[in-house]
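Next up, some structures in structure tokens.
Bear in mind that the values in this text are calculations on the coordinates, not laboratory data. Source: prediction; values computed, not measured. Cβ atoms are built from the backbone, for glycine too; each structure is taken alone.
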Structure I
Amino acid sequence: MRIIQRGFTFIEVLTVLSIIAVSTLGVLKMRDWALSNARVGEAKALIATAQAGVQLWQPQRGLYDGVTTQALSAIAAVPTHWLDGTAMNPWGGAIDISADSADSTRYIIRLTGITRASEGARLAHDLAQTAVVASFTGSTLSATFQG
């Protein structure tokens, strides 16, 4: 009489575990990609909000003297909870808005504390189309816009 064994062989179990491991790695990679896109998208939205607020600030003569994150928040040109811009960007760093000291017809928006260089570089690349100058150095993105 022949004995019938039940269960899976060692090779079958290893194959299933390998498939699960590869699938999990793929899902984690997609999650990281989605989170990265979300942070960059949120940063772009913050910058667009800041740009709209600066346009409300701009006086008739076209100079941005005195424009700051606090000043824009005080007149509700940007959300009032921005206050001085501390811990407002998606990476937990600050957003800073100021007039360009070299040319008062321009203004600068800075995002500090960007922890992923690839996201900062991608943001600078995307802003290069609309900004006069956009750069990412260290953990700071700087974008200069013409009024």
Structure II
Amino acid sequence: MSQATTPTTPATEGQGLDYEAAVNRYFAAWNATDPAERERAVAAAWTQDGSYTDPLCDVSGHAQLAAVITGAREQYAGYTFRGTGLVDGHHHIVRFSWELVSEADGSSPAAGSDVMTLDEDGRARAVLGFLDRAPAA
């Protein structure tokens, strides 16, 4: 698995939290293909009671987060989530955009923007996801 990194803006520097690292941990969780690796990545990315909400789900806690990610990995085997654009943050809030990309041909059936609130250690307390482009039903 390759881990995409996303450039930061000057607003993300020097505020005590590493916004880019938080976003990279988030993508590591979404891109983990092995269940044990996924559990470790979810624990590294989210607080124990962390949540994820988008138009398709609203879950909290590591078990539910891992289950949602597992479902996405099964539905989109051979695809990778990666950041697009800049990571922008202030205080304990970070926003970023992403796309889901086929490892075979580079096509991207889905893209979105997320807003994440972080704890003092840089782990996600809550992620609010917005789908900018979704696959046809």
Structure III
Amino acid sequence: MVAGIRGSLPLQVLVFNHRYYVTAAVVISLLAFVYKGMTLPYPNAVLGLEICVLVALLVVEQGRLFLVSTGNLTELAGPTLWGLGLAVLSILMHVYCLQLQTYVLRLDQIVHGIALVMVGIEFILGALTVPAFLSAATQF
């Protein structure tokens, strides 16, 4: 009996490209924070907290992308489900960077809006891929 490939190529391509995009987005956002810190009056310690949120976003995104990629390539539901769980946290962090920062530039809206769309598509593709992994596990 020949087993078919259950991994999702569109998901893998999107995850691969998102790794580079999220790194570039964080660098762009850090440069935007330098600009905002020099030109806008920030309340005490808020700028540092917002930069910490951005660094945490990078860590969560890279971990999430690793889990989704590993789960997709090995056709295991566990890592993929953990990655989908982290996607919810990632979406919340992108929404914070998109709308809830002290000062939101148009650049922030564009960069985090694109990232939010990418995470949403990855979440949908991952959610559609997990049942195929689970059905393959029950066939043996």
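What the table shows:
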item: Comparison of I, II, III by mean projected area of the Cα convex hull in nm² - largest value held by; result: I
item: Answer label among I, II, III for the case where mean count of other Cβ atoms within 10 Å over residues 27-34, calculated from the coordinates, equals 10.1; result: I
item: Origin of the value -15500, where helix-only ellipticity at 222 nm (-39500 (n - 2.57) for each DSSP H run of 4 or more, over all residues; to 500) was derived from one of I, II, III; result: I
item: Relative contact order in percent (Cα under 8 Å, 6 or more apart) derived as 17 - corresponding label from I, II, III; result: I
